[in-house]
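Scrolling down, you'll hit the structures one after another.
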Structure P
Amino acid sequence: MYPTREEAWDLLKEYNQDPHLLNHALAVEGTMRHFATLYNEDCEKWGIVGLLHDLDYEMYPEQHCKKVIEIMKEKELDEELIRGVISHGYGLVNDVKPESNLEKVLYTIDELTGLINATAIMRPSKSVLDLNVKSVKKKFKSSGFAAGVNRDVIKNGCDMLDKSLEGIIEQTIEGMRSVAEDIGLKGTV
């Protein structure tokens, strides 16, 4: 089964307390919902996968994308949901290659939402609402900026989706704008 949005949020908070991780989950959820509309897919399912993608990260960082399988199976959650969640660790912590559009999008935008977040908070407005692709791309090229963001994953994801980096950045910004207030990036625009 797929949990409801409320059940997924409660489950996430059961395993995660860090406000930054919760904001990241909300950013990924909003972005996944946005991309679901672009692919004419189920926004609810895509959003739930985005919300729960780092479910095991705070409590089990050394078992990320592994412990989550056990947690989700205990809750009798859908295999599609489990696979969607663990596929974002492809090449980093597992060999579960993203296959569906949902999996490919999650793999691509997970790191990118972090880069966009870092770019937005450096702006005078501290907002994603007035952020443009050019600004993010400039920061993407600067390896010293948000050094923890794996740019190769983002590039590989763009290739998997057969989309340009600029196009993925643009749509990820749009997705994050939809939840700007929830993730603290409404700023002073």
Structure Q
Amino acid sequence: MSIAPTREKAWDLLTRYNKSESHLKHALAVEAVMRHFAGKFGEDEEKWGIVGLIHDVDYELYPDAHCVKAREILESEGWPEEYIRAVQSHGYNICTDVRPDHVMEKVLYTIDELTGLITATVLMRPDKKIEGLEVKSVVKKWKQKSFAAGVNRQIIGEGVRMLGMELNDIIEDTIKGMQKAAPALGL
């Protein structure tokens, strides 16, 4: 039996498995950016947002089985295959072999790491606010490999290629998406 995913169900499930404030803020950032890109592409903002919110459901408790445990958790809760596959695809060539095929999956794959780079860039600003953040500031930090060294720039670059877009445009849209959730993100 398959459930009809809602944001409330996604948040409840996410917070059952994740307690870390940083993980929850990351989920909110990815949700906001996914909603932004869905609007840009004329897609279902609610669905894309839910996928963004739930994408790391298993990460805090099962980091060594990331994306694998997500399938188990989501299946046991009756989530539709489309959502499960999207969640798994963001771990492509890291912890799964589920290649992002749908544009929603490609966006999630691309922006997951990028939200981390943008957050780190914002936290280096004197006011620690995302409002007024410019693409060039993020690009400058992108080029400094020692800055936010945990951010996998190769994945972002591969996602940019999958989407057939320019890196600067994706950074700009990711910033815009995150700005919409700035209060919840503490940015």
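Taken together, the values in this text are just the output of simple stated rules run on the coordinates, not laboratory data. Just so it is clear, the model here is predicted, and its values are computed rather than measured. Cβ atoms are built from the backbone, for glycine too; each structure is taken alone.
Assorted remarks:
- Ranking P, Q by distance in nm of label points 7 Å out along Cα→Cβ at positions 22 and 166, the structure that comes out highest: P
- Top of P, Q by distance in nm of label points 7 Å out along Cα→Cβ at positions 14 and 86, largest first: P
- A value of 26.5 for mean count of other Cβ atoms within 10 Å over residues 46-53, calculated from one of P, Q, originates in structure P.
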